[in-house]
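Structures incoming, each one as structure tokens.
Where a number appears in this text, it was derived from the coordinates with a stated rule and is not lab data. What you are looking at is a predicted structure, and each value in this text was computed from that prediction instead of being measured. Cβ atoms are built from the backbone, for glycine too; each structure is taken alone.
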Structure I
């Protein structure tokens with residue numbers, strides 16, 4: 001069992017969902033349900049997919065071009081938009097040809113074209129209007145990224161930029177293993193680091209403070225980061241935290257207090273302890289799934305990627 005902020009949210013919604021998403025999926029498992037769980041866990045709604053695509057373009061295309069000292073012409077808006085359009089078309093074509101219930105591939109061989117859509121699995125597929133809106137919002141998010149002065153200053157002032165999928169490994173109570181994958185860590189010369197979390201939401205109300213607090217604590221406790229600057233400051237209370245709402249072109253700055261750190265640490269430790277109590281260090285095949293609580297809301301089940309597997313594993 002490995003704790004993460006995303007896993008803790010899933011565990012709160014439905015413990016069975018968390019078990020299927022975090023421990024069941026395996027492409028070499030003899031149990032066909034476990035092989036299917038791997039791919040069902042990769043399903044995204046069109047809305048979530050377009051947000052993930054924006055993250056990919058920023059992390060895998062834009063930031064590397066800015067952080068390369070040999071690159072005389074870093075990527076700009078037009079080039080990032082072109083890369084996003086290519087990825088959008090490629091992933092949409094793949095998703096329209098594959099279903100989680102039937103696919104059987106090695107994920108590492110699929111490259112960046114891999115995508116599975118919730119609407120294809122549990123409906124008639126996304127509408128043209130939904131896809132047009134998704135692409136329009138991707139363009140808006142990328143334009144706002146380039147035109148936001150706060151974001152551009154963070155990137156310009158940094159001496160080193162670290163993006164996902166860089167994983168921070170750290171420990172919680174009783175040695176529980178935990179991971180965090182911040183969207184961006186910007187190291188600054190002679191100043192505390194900055195962590196940024198990209199959000200692609202159309203509405204206000206998504207507060208990322210706890211998630212960013214987890215990242216700050218993870219950074220302060222992380223090990224085996226040999227390529228980090230020698231003099232970086234790891235104190236969570238000093239770390240600058242930014243929630244960047246790219247659709248709304250808004251950035252929200254957080255600084256943590258000692259009380260924030262204590263509260264977030266208590267949340268992480270309690271969540272990890274409850275997970276450990278249920279799993280007891282066992283591997284998936286030795287776990288009794290009937291010990292895990294299911295969601296009480298039909299709306300949660302209707303939105304769950306594992307809705308077609310769940311009845312089979314809990315019967």
Structure II
């Protein structure tokens with residue numbers, strides 16, 4: 001039986017653990033299979049305050065974890081497979097076979113970038129392949145990059161990347177974009193952006209240079225003719241959307257049409273005593289710093305709730 005159970009271990013979850021542990025609430029943090037969240041597949045992080053020289057994503061998450069551990073957080077390995085939030089204390093099952101109870105829950109399971117599923121995509125993730133232009137665009141100053149997608153996400157990423165890159169190419173599997181008209185107009189009117197239509201990535205190409213992997217280009221396949229062509233690029237940005245990690249919440253907590261958690265009051269979800277923070281409720285920003293900040297808010301809200309509603 002815990003005062004607080006935190007589901008998820010990215011910046012939001014770890015921050016919530018730090019705050020609730022320092023409040024002597026003795027939280028349990030269920031870390032999930034991908035401990036540390038999306039920053040575990042990120043190399044250099046230069047926009048997190050306090051690290052003027054930058055920091056590796058996994059190193060940053062390890063520091064978060066150590067700080068949470070220092071104040072007494074209990075860590076539980078595994079994924080949440082089901083839960084019962086019909087009454088307090090809430091019940092949470094980990095890997096189907098371990099059940100814990102908690103007076104409050106903080107959900108911080110994040111959102112996952114939707115990817116193509118190519119082995120080469122995974123191999124070069126963080127070495128030229130990225131799913132976040134805001135995070136990594138700076139590293140491609142003066143270079144040519146490819147953006148994959150045809151919706152608003154892809155067009156927003158492409159426009160942002162033109163601040164740094166000499167040329168941005170958008171590749172889309174159809175012959176017209178899916179994005180809103182205003183975003184299409186911005187992209188079409190930007191002289192740094194051009195388009196490759198009716199095409200998908202068949203393979204991401206790369207090499208090792210001085211023992212370091214890096215992307216050198218892509219092999220594209222025309223979906224109408226089947227023709228394969230190779231084109232050089234310094235970076236590949238996947239912009240086919242994000243999917244919140246909320247499958248286990250279906251039928252328990254109110255979600256929007258895209259699966260993101262709907263908040264009722266500050267960090268409070270549709271279930272009294274269940275709070276949410278980080279990308280799992282954030283369709284707009286999806287940054288480590290905003291996730292950490294919302295983790296703090298959820299922790300403070302949970303602490304206040306426990307003071308007013310003890311079991």
Structure III
């Protein structure tokens with residue numbers, strides 16, 4: 001590779017949701033001259049979220065994409081260098097760390113903050129994608145509020161699905177829980193809680209065939225995989241809770257991660273197992289997965305990076 005395509009930066013941020021932009025804001029104010037690459041989905045998962053009502057400071061709520069524009073503008077105003085581009089490869093074997101953007105540009109960075117997020121897993125139905133944000137959601141905690149007193153359906157059989165079904169049961173008239181097999185994967189205690197909740201109706205051996213509605217969700221068409229019998233349930237909301245996939249593939253072999261691919265950080269910090277590499281947001285958080293917790297961890301990562309770089313400079317001087 002020709003050397004002229006190598007760029008040296010002090011602090012590199014990969015990803016641009018609440019975690020990435022908050023890290024950029026703090027790093028810029030600390031004069032780390034951060035360069036942020038936005039990745040495949042600038043603004044992250046919030047750009048496919050319509051109304052956000054649970055982020056502090058927005059008394060009337062805010063549209064997800066608009067909120068991410070606010071985050072980006074604030075980071076840019078503080079001096080963050082925000083760019084289009086996708087990190088496609090890394091080499092963390094020595095300092096400075098190497099990251100390749102779009103497979104061609106090579107960046108050498110003293111500190112790297114990873115905020116690549118996670119992507120919701122979907123069923124893969126055309127109607128599900130078409131109505132995403134119009135009654136179809138992958139986050140009950142984010143969107144359940146909009147379906148107060150209404151009928152909703154949720155797909156999933158694990159702890160997350162059970163937790164989200166219970167959350168929805170407190171807000172909605174009825175929750176139709178669609179489970180593909182004849183049993184749940186959720187822990188025993190969660191299964192018992194679901195089965196004890198009178199307004200959660202569980203459908204076993206059930207597949208979703210189609211989400212029905214032109215401009216918003218009106219019903220869901222389901223099929224019993226054993227009898228092939230189909231049924232249409234009128235619902236206003238359709239929640240998919242079949243898991244998330246952390247966007248961490250390019251870090252395999254370099255950074256410690258759990259079985260699902262979430263990056264492991266030292267408890268109470270954003271530090272990874274590689275010195276000078278920090279992780280924030282949903283790529284390392286499979287528990288909370290909220291915009292506000294992602295932003296908080298982005299702040300932590302920038303502060304951790306600032307302290308790391310200051311200590312390193314002091315060491316070099318001495």
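Say we calculate distance in nm of label points 7 Å out along Cα→Cβ at positions 101 and 277 for every structure; which of I, II, III gives the highest result? Don't skip to the end; give the middle numbers.
Working: I: 3.7; II: 2.5; III: 1.9.
Top value of distance in nm of label points 7 Å out along Cα→Cβ at positions 101 and 277 goes to structure I.
Work out which structure the value 2.3 belongs to, where distance in nm of label points 7 Å out along Cα→Cβ at positions 221 and 293 was derived from one of I, II, III.
The read-out comes from structure I.
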